[in-house]
Structure P
Amino acid sequence: MPHLFFSLVLSCQSMIEQPQPKKAQNRLLAIGDIHADLEATKEVLILAGIINKNHTWIAKNTILVQTGDLTDRGPDGNGTLKFIQQLELDAPKHNSKLITLIGNHESMNLMGDWRYVSQEDVKDFGGLEKRKSAFSKEGIWREWFLTHDTVKKVGNTVFVHGGISEEYAKLGIENINLQVKNALISRSKAEILSSNGPLWYRGYLKNEESIACKELSRALKLLDAKRMVVGHTTQRDGQIAYRCNGALIGIDTGISSHYGKNLSVLDLTSDDARAIYIGKNTDIPDPS
């Protein structure tokens with residue numbers, strides 16, 4: 001009996017001392033502006049490992065953030081939106097999630113500003129009246145876009161289309177999302193939809209870096225985040241940009257053919273930033 005007792009004790013100790021398997025870490029990926037280019041969208045998602053060659057979602061335990069500007073400039077507005085909408089529905093089947101944010105071009109369309117709509121895009125909707133109807137009150141795409149946010153925070157990273165200035169960071173993420181949504185619903189020329197608002201702000205990538213980094217540091221502190229990822233400001237070299245020791249990352253590399261079809265994916269899994277391109281990966285500094 002004593003031998004049995006000690007055997008049980010040793011067995012229990014062994015079980016306690018065994019390292020427990022770590023919980024699977026979700027992959028965190030992001031892509032920038034795709035501007036109504038369905039072919040380029042599919043290619044960049046294959047590069048990311050999100051979809052297969054049959055264009056169906058395959059990525060498990062993955063969060064993908066798309067930072068807005070699904071529409072305008074390109075030829076496939078309706079087709080691209082339908083494709084993204086379907087992926088949003090398919091992702092949860094693989095314990096994954098697609099987060100699509102509102103960009104300035106979504107805002108423009110919802111406000112009736114069609115300056116950057118291509119003729120091919122109008123044809124993709126089946127004509128001008130059908131396209132107008134889709135973005136008008138109770139239109140299919142107007143209703144869909146209004147279910148989406150402007151800003152999303154995942155872990156220590158804040159994602160937004162243009163950028164969150166210090167002024168708007170004071171509002172907090174929830175209030176920014178609410179104010180943008182209310183302005184789009186009412187079609188009011190609210191200040192939050194202006195060039196200084198989160199859909200349009202370019203200061204972090206355009207201002208002198210020393211000035212931009214100081215403002216960014218204050219904004220991130222207000223948002224309780226370490227990093228901000230933005231689209232909107234196209235990097236003409238086709239490379240993902242970073243400033244402020246990686247605290248600011250710009251992922252609009254011109255994925256659509258309109259800008260050169262520069263495919264890129266940002267990988268932020270485990271807070272380790274990497275740029276993924278065709279045939280190569282590049283490390284990006286991580287803010288402390």
Structure Q
Amino acid sequence: MKKIIKKSSACVAVFALLVSLFSVSFSATTYYYSHNYEFYKNDSSGLTITQYQDTVDNLQIPSELIDIKVNEIGPSAFADRTDLLSVSMPDSIETISAFAFANCQNVENIKFSSNLSLSFTGAFQECSSLKSADMSMTKITALSNQTFYKCTSLRNVVLPSTCTTIKKYALANCTQLENVFIPSSVTAIEANAFKNSSAFTITGYFGSYAEEYANANNIPFKGISTYDIGDVNMDGKVDILDATLVQKYVANIVDLSAEQKYLADYNNDGDITVVDATEIQKFIVHLN
């Protein structure tokens with residue numbers, strides 16, 4: 001049962017002039033209110049937001065309340081908010097709890113905190129208007145279960161280099177999904193991670209687990225190389241040997257790997273011809 005800390009009306013009036021804040025105790029947890037936010041002090045010397053008590057189109061979560069860092073968004077804190085169109089998180093946010101933004105059906109854009117490291121089950125589940133999720137600047141180590149489950153407008157997802165795992169149903173039922181960038185740090189993709197999602201392309205580095213997963217599951221793969229374009233023999237430099245190798249390939253003397261073909265298409269027209277060999281030669285003598 002809520003136990004409200006009571007004060008005399010005169011004291012409350014004076015206090016309200018000083019600070020727009022009051023607290024309510026639930027058992028051992030004290031909940032505070034400021035700027036329409038409900039929150040409590042967590043074990044990480046910060047604040048956990050549990051609710052926002054006003055309507056807003058473009059939500060800009062504060063980095064501090066009552067002069068304390070806001071570092072966590074609590075379970076279901078903003079769930080079912082149909083008023084929200086966009087969400088911007090400060091870089092103080094480190095954790096997003098389960099279902100924090102679930103079923104926010106009108107949210108189209110989300111700016112993630114660069115210090116976000118933990119995101120729990122269904123954090124953005126059924127955000128059916130969300131079109132893109134660029135998490136490249138975050139520090140998450142896993143895309144948790146059902147993170148973007150049934151985000152039916154989601155087209156592009158970019159994961160950070162800290163991510164190692166894509167968990168169950170993380171991107172399932174994303175019926176308009178087009179492209180997912182999976183970094184080489186990812187070494188595990190759990191069952192049904194992409195179940196019932198549209199025919200999408202995985203973008204990732206050649207030789208990575210992402211390429212292996214794409215090939216094993218008949219998913220189109222768009223490769224990225226760590227070598228410079230034109231370094232067809234992948235020896236760390238672009239020189240006449242690379243131009244010669246392209247010419248040999250065009251003449252059907254040698255074959256090239258998928259990564260080498262990517263590096264050989266110097267003019268990026270989707271075809272490997274003597275033009276690419278010529279462009280590499282021009283690069284060597286600084287003519288392009």
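When mean count of other Cβ atoms within 10 Å over residues 117-124 is computed for each of P, Q, the one that comes out at 17.4 is P. Kindly point out which one of P, Q the value -0.76, -1.20 was derived from, the read-out being log10 I(q)/I(0) by the Debye sum over Cα atoms at q = 0.16, 0.22 Å⁻¹, for residues 101-212 alone. Comparing all candidates, it corresponds to P.
Each of P, Q could give helix-only ellipticity at 222 nm (-39500 (n - 2.57) for each DSSP H run of 4 or more, over all residues; to 500), but the derived value -4500 comes from Q.
Identify the structure, out of P, Q, from whose coordinates relative contact order in percent (Cα under 8 Å, 6 or more apart) was calculated to give 20. The read-out comes from structure P. With Kirkwood radius over Cα pairs in Å computed over the structures P, Q, the top value is the one for Q, the highest of the group.
Taking 0.99 as the value of Cα Rg over 2.2 N^0.38 Å, for residues 61-148 alone derived from one of the structures shown (P, Q), identify that structure. Computing Cα Rg over 2.2 N^0.38 Å, for residues 61-148 alone on every structure in P, Q gives 0.99 only for Q.
All of the numbers you see were taken from the coordinates with simple rules; none came from a lab. Just so we're clear, the structure is a prediction, and the values are computed from it rather than from any experiment. Cβ atoms are built from the backbone, for glycine too; each structure is taken alone.
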